[in-house]
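Heads up, there are several structures right after this.
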Structure 1
Amino acid sequence: MGLLIDTGTVEPRDRVDFWRESSCHAYHPLQIRSAVGEDFWARMWAYELGPLGFFRITAASNTMIRTERAIAASDPESLHVSVVNRGQLNASQEGRRAVARAGDMISYETSHPAVFRADRPFEALVTRVPRNLFGTDAEAIRNRTAVTFPGSDGLTRAAVAFLRGLFAGLDEGTIAPEHAGATVDCVLDLVRGLHSSPAYEAESGRPRSRAEILANIKSFIEASLGDPRLDPDEIARASFISTRYLHKLFESEGTTVCQWIRGARLDRCRRDLADPALRNETILAIASRWGLPGPQHFSRLFRAAYGCSPSEYRRASGLRGG
């Protein structure tokens, strides 16, 4: 199949939405957040070999969230096993948390909520394996997702080399269809071996300072301001902390999570209202873009924050429109 999705084909402001919507059809439903805004980019190549799916994904920093709602919408009931070629992936599923760096492997299961976060550009080779192919091993494998398989280990090194060679063959079209059965068996054996080894445990990596955690939280929130459903539980999951600890972090800053979100949304609206390039956009469109869709509620919040209505602020900035 080759190149399947390329965000370079759409305008920069549309790329995150395009990536999320396209991935929903080609991959499975995910929430995608990115703090880099219009600098976001991503590409996906896809192949099939028998019952297996193969995806080469390269993208700017972003957070990928598999929610209960997304699972209800569509679930391929599969295990996704990733080789990290470049960058780093932080993963969380079923209470396990792990970090996979270049040369490592990591997995997640599509039928349960999961979060993957890349804090910088990354490339991953993802193999999708239908869960029913594992037979009686499926449950044991499910309990070993979001665990790092380190590239320094011999079995992981062998699996990485095999999968990289397999992807190269798919890219070049040199994998013969008559060999598909044997190749699928090799993949299943490798995946079973990785997930059954007692040598691999969840890894948290270097402990993060409060300042680092808070900075990551704020970056995630800023990337998610347009979603009116954004709430503390989702923020905590994406940040790999408990909701209680999330509230404590913001209390130490003299505010609350919801107050910080509201302030960030109002600030984005204020900037847009004063932007000459957006003079033809309605106030409602601007408010909705930043997660404040109710016109009366937005106007009340804006007046409380800035001492005037949105339309008054826009006129004071030398612009007109409502």
Structure 2
Amino acid sequence: MLHTIAGSQGLSAIITTVGAACVSLEVPGRDGKPVDVVLGLSCEDDYRDNPNFIGATVGRCVNRIGGARFSLDGTEYLLTANDGANCNHSGRDFWAMRTWELAEADADHVTLSLHSPDGDQGFPGDAEATATYRVDGMAFEVTYAVSVSAPTIVNMTNHAYFNLNGYDSGSAMGHLLRIDSGRRLVSDETVLPTGEIADVAGTAWDFRELRPIERAMPSSGFDTCFVLPGDGGLAHAARLVGEKSGIAMDLLCDQPGMQLYTANFMSDPRGKNGTGCQPRSAVCLEPGIYPDAIHHPDWPSPVFSPERPYLWRMRLEFSLA
């Protein structure tokens, strides 16, 4: 089921119950005509088989868990190893490809819900999740909330692929990007964090000043978690500017990290209106808790409980640069 939400200033979005995914996000361009700034698939049914997680809500735990296992309160839990020896995006019957229930809808917002039972994907505890999308003037807000019946891992994100020149405009690597972070997680060849946190100064990962993504980009592209300086409140994390359209997007979030992913392995011929989704045709900015945080006790904890429900917030503010 598709739901269109819109505001009074020309910003609108289409949300599907399949994967609680954002199918389109139209922003007024310089000539007043709308520009759809997110990649999407050609029809709603395609989101049931969405290996690139295009536009989707990812849970119960986004990104990688080393060894596809973890221990909690003395019990070891085994997950699906779907990325070498590691578990990626929870690895089995992805939340991103399930049908969510419609909980609430209005002209400017929609809330979807999903029940995840104890043992689902290998994780302990029941989880009741909601995903809310809202248009507020020239801002697009996403909120995830999860209540659980027992201590468990929760770490969600929104996997939108942004091309601010338009989803059908080719490479997004000329986009200008600034990230409000001077540190990043160092990863091994499997993109699993090693535990080291490195300074970005003088490296290809230094986005402290607005610059093209492609400048100094490694041949493998970027797939890196940046450490954000926020204290848990909604705070500015990044600015992305379409070098052709002039559309600017400021990302605010309440998470301790943000994954930068340059669609390195994107390949899906089923893109909207016959436009295939190609490598480097978009960029993902994914707020969340650090990957594999369950294995690093000194990092922000991904463990939530009935007394500590999960909340994730992101606000995208659009303007013309």
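What follows is calculated from the coordinates using simple rules that are stated; it is not laboratory data. Keep in mind that what you see is a predicted model, and the values were worked out from it rather than measured. Cβ atoms are built from the backbone, for glycine too; each structure is taken alone.
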For which of 1, 2 does Cα extents along the principal axes in Å, calculated from the coordinates, equal 70, 41, 31?
1
Quick check on the output: 4.1 is distance in nm of label points 7 Å out along Cα→Cβ at positions 78 and 294, derived from one of 1, 2. Which one produced it?
1
Which of 1, 2 yields 3.3 for distance in nm of label points 7 Å out along Cα→Cβ at positions 46 and 70, as computed?
2
Candidates 1, 2; mean projected area of the Cα convex hull in nm², for residues 22-181 alone computed = 11.8; producing structure is 2
Of the structures labelled 1, 2, which one yields 17.2, 60 when Rg and Dmax of the Cα atoms in Å, for residues 14-93 alone is computed from its coordinates?
2
Value 4.4, calculated as distance in nm of label points 7 Å out along Cα→Cβ at positions 102 and 286 from one of 1, 2, is from structure 1
For helix-only ellipticity at 222 nm (-39500 (n - 2.57) for each DSSP H run of 4 or more, over all residues; to 500), the calculated result is -12500, so let me know which of 1, 2 that is.
1
By the measure relative contact order in percent (Cα under 8 Å, 6 or more apart), tell me the structure among 1, 2 with the highest figure.
2
Of the structures 1, 2, report the one carrying the highest value of mean count of other Cβ atoms within 10 Å over residues 30-37.
1
